[in-house]
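Please go over the structures that come below.
What follows is calculated from the coordinates using simple rules that are stated; it is not laboratory data. The shown structure was predicted, so the numbers you read here are calculated from the model rather than taken from an experiment. Cβ atoms are built from the backbone, for glycine too; each structure is taken alone.
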Structure 1
Amino acid sequence: MPFPSVEHLPWRNVRTPYRIFLAELLLVRTRSDVVARVFEEIALRYPDVLALANADQRELAASLEPLGLRKRAPFLPKAAQYILEHHQGRIPEKVEELMKVPGLGLYTAAAVAAFAYGSSEVPADVNILRFLSRLTGLPMKHPTKGSPELRALLPLLSREQGGPEPEKLLDFTRLICHARRPRCGECPLQDDCWYASLTSPDRELP
């Protein structure tokens, strides 16, 4: 699928497993453009797993204040401490291992595995699930978790099946196929999309 990359983010420009891990922790319920503004400052202050594990709680909370994440400050050192204890400070590669890290859910684990290590996992946030729902006509059922039927289709979006790079898919679904005003005219799949067939004035309803 010819999805262009539409975002330039610091953790993509200089890519290491730790930087991606740190970014994904900060991105939980926070917009990427907001995280991008302060990411390098936080990464400089906490440049590796050891530094994050030993972070002073007050200083870390102050660093997270611009993101509105002050209350989540205790969770970052706990995640880093777990990795030190169980993985000798190396960010795990597999989703199953990443999901054991405190504070990491399925999406975050899949994102770290895909972006840091090139895993075929498709990090499915609400935007990707909504895109699949619109493309196929299958209902979301849950507003953020989608449905088992939609999740069963995720492997079809993987690079192994000819899908786009995960970053491009995330950018596309968030910025082009977004919730309120999808830019269907810019979508390379509009001719095959169930939602576009309903909304385009030039098409007959199925």
Structure 2
Amino acid sequence: MSNLIEKKRQYTRDMIIEAAEDLFSRLGYHNTQVMDIVKAVGMSAGTFYNYFKDKRDLFEQITRRNFEDFRDRIRRLREPVNIWDRIDRFAKLDETFSAYFDYIDSHRHQFLILLRGSFGVDEELDGNVWRHYSDIAQDLADDVQTWLDIGIIEGVNPNALAYAVVGMAMHMGHSYLMEPRFTREEAILTLTSLSNTVFESYLSEAGRKALDEMR
């Protein structure tokens, strides 16, 4: 019996989240009210508050889940990379930034709300973007430290490089949505090329030798 009750609770929670994601993506965070969500699901407001404290709590839980899924996807994409192989490295960068723009295209309003919140435009959600993006930047910093340890690059602070790449991607994502001066494909190619160029600028002698042998 308890298992059935738990499954029903999970089903109801998933229904609320699904309806909220749809409304947030179509109407935006501020234009979506709790009553809009409960009407879309077909439940009472009281039922909603059994699962979430308020709209902000719901949005933050959705955001955390989506960012965690995105972060896991990025990590899985990078895991098999052959860092000594320029072709494989470039391909993995392309896949990584493609996944990033998949997220932006699928969560347009969520992305904008988080990004703007980090700059004080939306004080209610201020800071969320830094927490999520910092986790992604730390994953990259860990990778950079590994590359330093094996000797393919040298002379770079892992955190500085990681945050520079993530910051560049954040700005490109915002510009892609708000200033249509370039396509998704152009954004991905630019980020991939710039990231690879930055990486190669820190190649050690052994790293350059390996790169020359691949050409």
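Tabulated data
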quantity: Of the structures 1, 2, the one that -26000 was derived from, the read-out being helix-only ellipticity at 222 nm (-39500 (n - 2.57) for each DSSP H run of 4 or more, over all residues; to 500); calculated: 2
quantity: Distance in nm of label points 7 Å out along Cα→Cβ at positions 10 and 90 derived as 2.7 - corresponding label from 1, 2; calculated: 1
quantity: Entry that produces 61, 31, 30 once Cα extents along the principal axes in Å is calculated, selected from 1, 2; calculated: 1
